[in-house]
Structure 1
């Protein structure tokens, strides 16, 4: 079976004046469809650079990235934009919602930018908000929602196009502990019950307990790759939810 994500000898370098920064160095790994992966490491370790390349937001300096069996590292900008819209849902730490429009309008945005939407846009938007427990807040503005509710809107926006992958960059970083576990439980449900591959960048060991696999970066290199039995990660996450 072809892995959903396949990176081979991936490197990324930046030039800061006369200094060359090696953000990623010779990273090779695969992520299978249906995985729940946590990407961890200290600040500056390369994990966010890795996530940006997986999300087709940045290009590697060298190496190959195959998404769903297709090499994407040399695609044109419009091709990358189409890949992002069709296959990838993004969730960020600070929600990135438009303040002047409703939850429903925020969620609908990816559909408006897609040329391949099949179905009723309003119905798809409503189903996405219902899936994250906000079916009764379609017309609420971000300022009328708590931080956790705003992140739920962001998740609904990420899944409205029925992507293969959710990429979440520190999705609980702006939330309290209880709300963080609620958000991670949503990700786990999307992964287990809707077969969406979830990749989460996090500093939190508690957040990482929801994942079935933890990849650790240090100084731009992949230094540890730990796979856990699903029963262990589910048990650990469930115990934390009871705290």
Structure 2
């Protein structure tokens, strides 16, 4: 296990605010986002705990990432909609999949122009340019959709996280590898690195294996940005700065 971090710092978030939190996100500007499944709320705070925005949903939803806080994607399988939000959590755009597709199981917003869709009804992987309502590519994708938790498409590979495994496939649904993975929450891409975030750890894909780069045994929730790992434990929020490795000469 490889862990590169310094001493923890306790951030100013009271235990009442952190109670019932089911997920945590952190962007590179020091903002913290808390999701509560109890009321389907998603709230943005700055680094000192001041609220900067809040969303209240009527249905369950999945925030993909806050890596670009100017354009935050949120997918609801129940509503069959992808909504995009700005830095103040104001809605920018809604994409309704019902008129054009079957039952969309998972969405990966690759950039501000196109998204990848897993269509469970037709067993297809679809590359869709949502700005001009155009299907770029459609691939037969015959895998088990039932237990999928998250999806990333990168470098001509489809990375799938389920409740028990982390796998990669070709566009022809040929399995490249499958790695046991427990308590996985979501996938994340940082430059050329693909990460698996679980309840208590951050793992990086290296040569078709998962290497632990951060772990906190007592964590309730773990997330990271480019500079720090964030942990909720004992209803407190902690920051663990990541120590950069010195450049090789």
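Throughout, read-outs are computed from the coordinates displayed, never taken from laboratory work. Nothing here was measured: the structure is a model prediction, and the numbers come from that model. Cβ atoms are built from the backbone, for glycine too; each structure is taken alone.
Details
- Comparing mean count of other Cβ atoms within 10 Å over residues 13-20 across structures 1, 2, the highest figure comes from 2.
- Structures 1, 2, by distance in nm of label points 7 Å out along Cα→Cβ at positions 77 and 229: label with the highest value: 1
- For log10 I(q)/I(0) by the Debye sum over Cα atoms at q = 0.12, 0.21 Å⁻¹, for residues 21-140 alone computed as -0.45, -1.17, the structure of 1, 2 it came from: 2
- For -11000 (helix-only ellipticity at 222 nm (-39500 (n - 2.57) for each DSSP H run of 4 or more, over all residues; to 500), calculated) the corresponding structure among 1, 2: 1
- When relative contact order in percent (Cα under 8 Å, 6 or more apart) is computed for each of 1, 2, the one that comes out at 16 is 2.
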